[in-house]
Structure I
């Protein structure tokens, strides 16, 4: 899967990933390969990214939106903290 994390100021992350966990407004959920298409609001919290090399990266974000279509994940965040 391919992930892009973008804020109004800059692109925070882009690259191949195997899993992404996001803080949805109805609870945290994980996106894996071949996930059904979805658009979801996300709230302030931790976004956990497992890269294709097995590395785990964490980003604390303000509210935003995540979209998943055809193994492409676009996460639009208001801001990344820290």
Structure II
């Protein structure tokens, strides 16, 4: 998923299948199991980063200054209808 945030505004958001299209400032990756725990509110997204259950590519100091925004992005993803293929 790609989200373009700028000064409190969301300028674009889309599901990305071709990673070469964008040059995001931050990339957060994790396993399916950890992502499910984050989305179902069993694990805080910031805590997952700090405990290295998820990985951040980008400036950790910058994202830690904006933890409220990072958490809000996670909260928004919880609004999407999701089917867990298990």
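No value in this document is a laboratory result; all are computed from the given coordinates. All of these numbers come straight from a predicted model, not from anything done at the bench. Cβ atoms are built from the backbone, for glycine too; each structure is taken alone.
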Query raised in the report: So relative contact order in percent (Cα under 8 Å, 6 or more apart), computed for just one structure, reads 32; which one of I, II is that?
Result: I
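Assign the value 1.4, calculated as distance in nm of label points 7 Å out along Cα→Cβ at positions 3 and 35, to the correct structure from I, II. Before the final figure, lay out each step's value.
Details: I: 0.9; II: 1.4.
Traced to structure II.
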Query raised in the report: Of the structures labelled I, II, which one yields 11.3, 31 when Rg and Dmax of the Cα atoms in Å is computed from its coordinates?
Result: I
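Using helix-only ellipticity at 222 nm (-39500 (n - 2.57) for each DSSP H run of 4 or more, over all residues; to 500) as the calculated read-out, with -9500 as its value, let me know the right label among I, II. Before the final figure, lay out each step's value.
Values: I: 0; II: -9500.
Only structure II yields this read-out.
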